[in-house]
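K.L.:
What follows are several structures.
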Structure I
Amino acid sequence: MINSHHPRQKQLQSLTEKLPIPKDAPINWNLLDLALTHPTFSTTANYEQLEFVGDSVVRLASSQLLWENYPSLHVGEFAAIRSILVSDRSLAQIADSYSFSRYLLVAKSAVSDKAGRESRLADSFEAVLGALYLSTHNLELVRPWLDPHFSRAIAEIRSDPARQNYKAALQEWTQGRYKSLPQYKVREANQNHGDRQRFAAEVWFQGENLGCGKGPSIKAAEQEAAKEALEKLTINN
């Protein structure tokens with residue numbers, strides 16, 4: 001454990017109080033310290049390994065929440081919603097709400113890189129989740145404060161179906177398993193503006209037609225094709 005007189009101890013406790021996490025929680029402070037140390041600050045003691053663990057933790061936490069509260073959704077919808085919840089943008093926004101940048105040790109050269117801010121916050125956020133998970137080997141220090149953020153986001157996503165990014169979820173699935181991207185073939189079925197089936201799309205992967213969809217725009221047709229593909233893939237795997 002970090003020495004009680006170490007300046008980081010008060011900083012880290014301040015963050016856990018914000019989350020909030022009970023004061024008597026069995027937190028591994030050394031891991032939490034690493035989780036908030038950017039590779040530019042230390043090439044040997046930083047958050048990279050914890051980020052790897054946290055990537056799985058955030059997916060598990062979001063999956064459990066969806067499964068518990070939305071049992072009627074198709075697996076493809078689970079995947080589409082989760083892809084938004086665990087995106088860098090989403091995680092960085094949550095991290096920002098707790099002022100993670102105040103606690104993140106990072107070299108001045110990286111701080112000046114404004115374009116990389118979102119990924120730094122998202123990465124450190126995942127690392128913190130990894131540190132909290134490894135402190136107890138369960139989600140008891142994660143879900144009580146993370147669930148409300150995800151619940152609000154899920155409600156917003158479901159109120160606007162267009163936000164459910166099936167294409168991103170499908171890409172995540174194929175990249176994660178095969179390091180390859182799906183391909184889309186789109187044709188214009190007719191030229192009637194406003195026709196909800198104006199465009200027809202097919203999504204192909206490794207020589208197989210995984211799904212078809214129609215929509216008033218190319219994007220909408222591709223989303224429908226990706227949705228069908230996801231449902232097929234997640235059921236068969």
Structure II
Amino acid sequence: MEKIRINKYLAMCGLGSRRKVEKLILDGRVKINEKVVKDLSVKVNPEVDIVKVDNKIIKPVKKKVYYILYKPRGYLTQLGKDKFGRKTLSDLLKELKIKEKVFPVGRLDYDSEGLLILTNDGNFAYKYSHPKFEIKKEYLVTVKGIVDNKTLEKMKKGANLEDGFFKPDKVILLKVDKDKNTSVLKFIIHSGKKRILRRYCKHFGYKVIRLLRTKMGKLSLGNLKPGEIIKVDLSKEFKV
């Protein structure tokens with residue numbers, strides 16, 4: 001077997017996307033034949049070399065799995081325990097009796113809900129989370145206040161936030177409820193910046209009261225309800 005880069009190999013072992021496993025390497029948690037490696041360009045021969053992460057031997061996953069989850073509000077998109085005692089993705093997976101070792105592709109805030117992809121396929125996760133692939137994501141955002149046409153046009157043009165200029169791919173005003181003093185907007189974006197839509201709406205004077213992700217690329221939430229999960233077959237569709 002030909003040698004492959006260490007970050008790609010770790011992703012094949014189901015440890016996360018290539019960006020995530022690169023941090024494992026740079027943090028000095030990876031060994032090849034008992035020698036710590038921090039060089040991302042190092043290659044390994046899976047048939048000969050022994051690769052360890054945190055002193056545990058790792059090998060490529062035998063079967064790749066993919067799930068679409070409706071993440072409810074009130075869960076952190078992280079595995080393991082939260083130091084403040086909040087519920088995490090691990091708690092939800094345990095409740096759903098998912099036994100495979102999977103990780104999330106991207107993230108959703110604690111107070112956000114909707115589509116979250118889970119997999120053990122690091123290459124797939126890399127494609128669906130790396131900015132260079134510009135995977136478009138669709139959100140339904142409910143804000144406090146009435147969004148008028150003048151503000152909507154400004155939203156379409158983009159704005160400078162604290163971490164740089166941001167412009168949505170598309171913004172559509174879906175609904176205005178004058179009795180409840182709320183507006184519902186559909187955003188299509190490809191940015192992966194943290195809390196970007198909440199910060200963007202705040203820039204225009206609107207507080208987000210509900211944020212629901214409905215699509216990522218070709219994958220959609222469908223008819224799933226909060227806390228529901230389905231397994232899907234994506235093995236032949238998305239290759240990096």
Structure III
Amino acid sequence: MRQLGSLKCVDIIQNDDAPWIVLFHGYGADAHDLAPLAESIQTSLSYNWLFPEGFLEIPIDWSSMGRAWWPIDMEELQKSQLTGVPRDLSQIEPKGLTLAYQKASEMLSKLKVPWNKVILGGFSQGAMLATELYLQAPESPMGLIVLSGTCLKINDWKEKAKNRAGKSFFLSHGEHDPILSIKGAQKIETILTQSGMKGRLIRFQGGHEIPMKIITEIGTYLNNIKP
């Protein structure tokens with residue numbers, strides 16, 4: 001693994017001059033979780049890949065540990081799953097998001113790649129962090145890939161998205177996601193499209209996952225993206 005700032009990362013370098021795709025894993029996973037996507041996603045151009053590892057160590061069960069970007073309220077998650085009432089996080093700035101943003105920003109700075117050659121993305125909690133980084137970046141990154149994420153800081157994201165007009169995004173979510181409701185993804189779609197960005201929410205029949213259909217669609221997005 002490669003050390004960039006305070007974060008450990010898995011990197012897959014295809015071409016020194018190629019753009020970079022930076023994918024942040026979800027809560028409880030690690031840097032290796034999304035790494036197989038570098039081979040599964042078929043593109044006509046070469047890309048370099050970076051898979052950062054969350055700096056927080058969290059228990060998954062009685063015998064194993066995982067990584068995360070910030071803590072989550074497990075009681076609220078379990079309550080939502082038991083009642084069937086989806087959590088609305090759109091007005092919230094999670095405690096710990098700022099620190100995660102700072103560490104991820106430092107990592108990207110150490111990578112020393114221009115913003116117009118960086119595609120930011122992630123799954124679940126990692127997708128939230130990627131969206132925050134994308135919208136807060138001082139210059140427009142090359143692209144954004146949001147997999148089973150949700151909307152946070154809605155008013156701030158609305159304002160920042162205005163600076164990304166004309167850029168394209170990739171957004172997918174399962175219709176029956178028990179962890180993060182598709183309603184949160186719909187809010188992201190509304191924010192980005194109303195700002196003038198190009199893209200749409202791609203739904204799939206499934207839960208909190210990345211099915212083969214979405215992997216294929218990501219390849220299509222990457223083949224059509226423009227700096």
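None of the figures in this text is laboratory data; all of them are computed from the coordinates on show. Predicted model, so just to flag it, every value in this text is computed and none were measured. Cβ atoms are built from the backbone, for glycine too; each structure is taken alone.
K.L.:
When Rg and Dmax of the Cα atoms in Å is computed for each of I, II, III, which one produces 16.3, 50?
P.N.:
III
K.L.:
A further question follows. To test your reading of the models, identify which of I, II, III gives 12.9 for mean count of other Cβ atoms within 10 Å over residues 10-17 when calculated.
P.N.:
Corresponding structure: III.
K.L.:
Now for a separate question. When distance in nm of label points 7 Å out along Cα→Cβ at positions 42 and 106 is calculated for each of the structures I, II, III, which structure yields the highest value?
P.N.:
Largest calculated value belongs to III.
K.L.:
Starting from the value -18000: which structure in I, II, III was helix-only ellipticity at 222 nm (-39500 (n - 2.57) for each DSSP H run of 4 or more, over all residues; to 500) calculated from?
P.N.:
Corresponding structure: I.
K.L.:
Give the label, chosen from I, II, III, of the structure having the highest value of distance in nm of label points 7 Å out along Cα→Cβ at positions 90 and 210.
P.N.:
Going through I, II, III one by one, distance in nm of label points 7 Å out along Cα→Cβ at positions 90 and 210 is largest in II.
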